[in-house]
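What follows is calculated from the coordinates using simple rules that are stated; it is not laboratory data. All of these numbers come straight from a predicted model, not from anything done at the bench. Cβ atoms are built from the backbone, for glycine too; each structure is taken alone.
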Structure 1
Amino acid sequence: MLSYEALRSGKDKIAVIGLGYVGLPLAVHLSRFFSVVGYDRSLERIHELTSGKDRTLEVSDEELANADMEFSSEPDVLARCRLIIVAVPTPIDGHRIPDLRPVCSASEAAGTYLQKGACVVYESTVYPGVTEDVCVPILEETSGLTLGRDFTVGYSPERINPGDTEHTLDKIVKVVSGSDDGTTDLLTRVYGAVVPAGIYPVTSIKVAEAAKVIENTQRDLNIALMNELAMIFDKLGIDTQEVLNAAGTKWNFLPFRPGLVGGHCIGVDPYYLTFKAEALGYHPEMILAGRRINDGMGKYIAERAIKLLIKAGKQVRAARAAVLGVTFKENVPDLRNTRVVDIIRELEEYGLEVLVNDPFADPDEARKYYDVDLVEMDDLSGVDVVIVAVMHGTYRDLGLGGIARLVSGSPAIVVDVKSAFARKEAERLGVLLDRI
C-alpha cells in the first residue's frame, strides 16, 4: 500500500481534483513538501493558473509562481498519482436537494486511472455516508479494484473560509479519517506536513463527514436567530446592533450578527444534513426553520427599502435603486449562491429599476448565472435609494457620506445590510439610514 516515505521522496505523486477555492490552496501548500499534480476539467482555469493568476484571490501571484507543481485539464495525469484528493463543489439544485454530480464525476475520473495501492481522499462537504455508500461503488466499478484489498479511501473535510487571510489552511486544525487505521495514520502525516495547527483523527469516515456538515449548520442556526431578533427589534423600534453590543458585554454571549446567508457553505450545507435526515424518516424542524428565516432575508431587506421610500414621500414604481455588492461576502469574487440576488428580484417585483455595482464580481458570471448586468459607480448617481448589500472595502472607504451622495433629493436613503455605519453619523449627514 501507499507509504508516506514514497510521497515525501517524490516517488509517488499527489493529485488534487478541483482547483477552486478549496483545491488550489491545498495543492499549493502540499507542493512545498510533495510532488503535486493539480487537475481541473476546466481548460480555462488551467490556462489562468499556468499564466500565474488566481481569480478566486485565495492564492497570491507570488505563491502561485513559487508553487512547484503541474496543472492539467487532462484526466490521464491521475494515472501518475497514488494519493488522489477530491476537492470539488457539492452544491444543491433548484429544489434544494444535494447535487452529487461533481463528486460523482470526480470519482469516475479517479476510478478510471486508479492504481493498486492508491488512496482517494474526499474533502467535499457531504452528508454522512456519501464517501462509502456513493463514491466507493463508483471507484470500484470504474477501476475494477476492490476497497480494502486494492485501494483505500479517506475523508478530511475542507475548512477554507474564502477571503479570510487570518484563518488560512495551515492555521486550522484538520480532521482526518480513513477506511482503515493505516490510511488514517498516512493522512495524519501527509496533512500534518502542511497544517502545523494540528491534526484531529476520528474513528470513522461518517464521523468526519458529520462533523463538517454540522459546523456550518450551527452557524446557520445562530445567524437565523439573529435575523429573527432583528425583525422583532424592528417592530419594537430599537436598534438591533445596539442591543447585540449591550448583550455582548456578557462573557458567554456569542458574537453572531444578522444578515444575508449565502455562499457555498453556510447556505448550502444544512440541506445536505436535512436531506439525509428526511431519508431516514426524521423531519429536522429546527434546522429547516433556520433555513426558512435566512432564505427570506433578501425579501425582508427589499421590503424595508420600499417602506423607507414611502416614508420619505418618494414614488415607488419606477424608482431607481442602487445595490452595492453582489458577491456572497465582502472582498471576494465568489458569486455562488449569493442571496443579494433575492433583494434585486424583490425590488424589481415592486417595479424599481435596479442598478448593481460590485468591484470584485466577474461581469460575465453575474450575467450568466443571475442575469445581472453590473454597472460602474459613475453610473449610479441620481438614484432614489442605496442598499449596501456587501461591505467591500471599496464601499467602506467611500464612507456613508460618499454613498449618500449617490442619492438624489433629500433625505438620502441608505439601507446598511451589514450595519457598518453609525446612526449618529447618519444624523449628522441628514441621511435616512436603516441598519439591519
Structure 2
Amino acid sequence: MRRFFAGFSSILIALSAMSVISSPSHASAVSTSVITCTNLATHNQVVLRPGQSNCSKGFAKALWHLQDTSAGATQISSATSIQICSSSNPDHKYQVIRTTCPKYEISKIYVRAQSIPQTPKILSAESTGGDSIKLVLDSVEPSESPIAYYSVENSVTKSTTQVLANNSGTLEITSLSLGISYQFSITAGNVDGLAKNSSKSFPVSTRPLSEADLMAIHTGMVGPGGGTVFYFSETGFPCGPTLENTCHYQEFAPNTWKSTPRYPILHAVRGVYLDQSVPAFNGFYATNESIGGGYPNSLAYIAQNGDCDSVATCDYAFGTVAKYVANGFSDWYVPDTLEAQQICKFVNGQPWVSNATVCSDAGTPDSAKFELRAGYLTSNQENNSMYKYFNLANGHFAGTGKPDQAFVIPIRSY
C-alpha cells in the first residue's frame, strides 16, 4: 500500500495498528464513535470536538468506533486502533489521543478498518478561462476515511500538484498557459494512502481571454496618475495630442483633483467664445468620438480660449484640466462622448461588452464622489453655441448652451 503522507507509517505505528480486532456492534456505531483530523502538513492527529462533523481545511478526516469486546464479535482485517483518554471529572471535558492514559483519565480504544480511496474517474474537462480548466469527477462511495485531496498530474509540464478535496465533485486547475491543450490524470488520497492513478482526461485547451475578460482584469486599479483605470485595450488605440501614439489604458482623475468634495463644476469656455464655433487645431475639430479622441478635442478648445496660469485660477474647464498635474503627468484632458460612455459603464458597475454598448439606468455611481443630478462636460461641440454633456447616472447625452456649467472629470490615456 502506498502511503499518502511522507512518514505517515510512523503515525500508524504509534496508533497501535492491529491485524485482527473485534468489530464494533451496529448499535454502538453512532453513539460511541469519534472523528479524528490529521494535519496534512504536520501529520499531527487530534480528536474533533463534540458537536462538530467536519475537519478544518487542510486536515484529513477519519471516523472511529468504540472497540466491541463482546463474545462472538465479528473479526475484521486491515484495521487500526487508537487509545483516547478523557477526564473522569464530568466538569472537565476533553478527549486526547495517548499511548498510555494516566490513572485519573478514562481510557477507551477506538478502531476502524483502513481503506485507501477508490480509483478516481474524470468524467469531463472544460476550459473556464485563459489559465484554468475544470475537471468533473465521478461520484465516490461514502467512506469512513474520506478523500482529503487529489494529486493532479499535468501532461504538458509533467508536474504534479495537490488540490484539496471539496464536496463539489469538481477540481479547478489554475495557473495554466493560454491556448494550450492539456490532459490530466489524478489520484485520490486519504489518511490511509493513495488510490491508483485515474485514466487521462480528454484533451482540453484553455481558451484565449475575451476582450470583456481582459477589461475586467485590467480595470479598477490605480493608474500611474493616481486615478482609476476604467478602460483597457489589448490591441491598443490611437492616443496623444495628434493620435499618433498607441495606448492601452485610460484612467480618470480622483474626485479631489481640484480640492473639492466631488468633481468640480466649471464653465466650458471663456465668455467671449460662447457663441463661436471651435476652430480646427492640428487638423482636428472638437468633434472626435473615439477612444483617445478627447485629447485633440480638448487642445482645439485650448487653442481657441487660451492658456491658464493654474488649476486654482483658471476660468474655464479645458484650460483648468490642462494645468492639472498628478504624479508628474500633465497630459490630462476632457473625455469625448465615447470615452464618457466607458466611464459611465464603469462607475455604474456595468460589464463592458464593447465600446459601442451604451450605459444604462442600472447601477448607481458613488454619490460621495459623483454629483448625480447634473450633467458632465464632454469635449464634443454640438454647434456654435452648444456642447454635449452626459448624465453619469444613466448615460444619456444631450446638448447644452456653452454658458452652462458642467461637472468635469479629467482623464488621460497611457
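Quick one: Kirkwood radius over Cα pairs in Å came out at 27.0 when computed from one of 1, 2, so which one is it? Only structure 2 yields this read-out. Out of 1, 2, choose the structure whose coordinates give FRET efficiency 1/(1 + (r/R0)^6) of positions 310 and 342 (r between Cβ atoms, R0 = 25 Å, to 0.05) equal to 0.30 when calculated. Only one of 1, 2 returns 0.30 for FRET efficiency 1/(1 + (r/R0)^6) of positions 310 and 342 (r between Cβ atoms, R0 = 25 Å, to 0.05), namely 2. Source structure of the calculated read-out (Kirkwood radius over Cα pairs in Å, for residues 262-365 alone, 15.5) within 1, 2: 1. Given that helix-only ellipticity at 222 nm (-39500 (n - 2.57) for each DSSP H run of 4 or more, over all residues; to 500), derived from a single structure, equals -3000, which label among 1, 2 identifies that structure? Corresponding structure: 2.
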